[in-house]
Structure 1
Amino acid sequence: MIFLANQQLEYRSLPFQASSDAYGSIYWMLTGLHTMHVVAGIGAIGLLAVRSVRARDHRDLHAWNGTISAFWHVVDVVWVAVFLTIWVIR
C-alpha cells in the first residue's frame, strides 16, 4: 500500500507524460503495469486472508498460497528489466 501511495505522488510530480517522448511512454507503461501487478497482488492476498479465515480445512489453501507466491515472484524477474530500462539505460 505504501508503494501505491508513493507511486501516486511520483506520478503527480513527473515533468513528462506518456505522450512526451519514448522514455515517457516506456516509463508510464512499465510503472503502470507494475502498479496493476501490485494492486492485483494485494487483492489476491486479501482473498487468501478471507478464505483462510472461512476455511474449515486449511490444506486446500496450500495451492492458493503457492499460486500467490509465484505471482509475486514474477516481480523478481521483471524488476530487472524495469530497473535497467527506466533508471540505467535512460
Structure 2
Amino acid sequence: MAPHFLRGDVSPDGELNLTDAIRILTCGFVGGVDIPCLDAADVNDDGAINVTDAIVHLSFQFVGGIKPAAPYPGCGPDPAVDDDFPCQSYPLCE
C-alpha cells in the first residue's frame, strides 16, 4: 500500500504554512534539510522538487493561487506513482 501524506505539508505538522515553503527552498538551494516525505514537497506534482513548488505553495497561501495537487486537502496516496520520491514517514496520516 502506498504511504499516505498531505501534499505541501513538508514540515510535517498538519498545516500548510510559510515554514513548508522555506524548507522546500532550503532543500533545493542550501541542502541539509531532512524532509521525511519528499512527495509532500512536490507541491505541483510535476515529478521535480524545485523553486516552482515553493512558488505554487506561497501563491496558494497568500494570494489565492492554485491549490496543491492531490492528496490535498486531506491525506491520501500519491496519484502519480511514476515519480521517485520516497515517503518514508508521515505520522499524521497513519
- Re Kirkwood radius over Cα pairs in Å: value 12.8 computed from one entry in 1, 2; matching entry is structure 2
- Message: When percent of Cα pairs over 12 Å apart, for residues 19-66 alone is computed for each of 1, 2, which one produces 69?
- Response: 1
- Message: If helix-only ellipticity at 222 nm (-39500 (n - 2.57) for each DSSP H run of 4 or more, over all residues; to 500) computes to -9000, which of 1, 2 did it come from?
- Response: 2
- Note on the structure: Across 1, 2, mean count of other Cβ atoms within 10 Å over residues 27-34 reaches its greatest value in structure 1
- Message: Given 40 as the derived value for relative contact order in percent (Cα under 8 Å, 6 or more apart), which of the supplied structures 1, 2 does it correspond to?
- Response: 2
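Values in this text are rule-based calculations from the coordinates and carry no lab data. In this text, all values refer to a predicted model and were calculated from it rather than measured experimentally. Cβ atoms are built from the backbone, for glycine too; each structure is taken alone.
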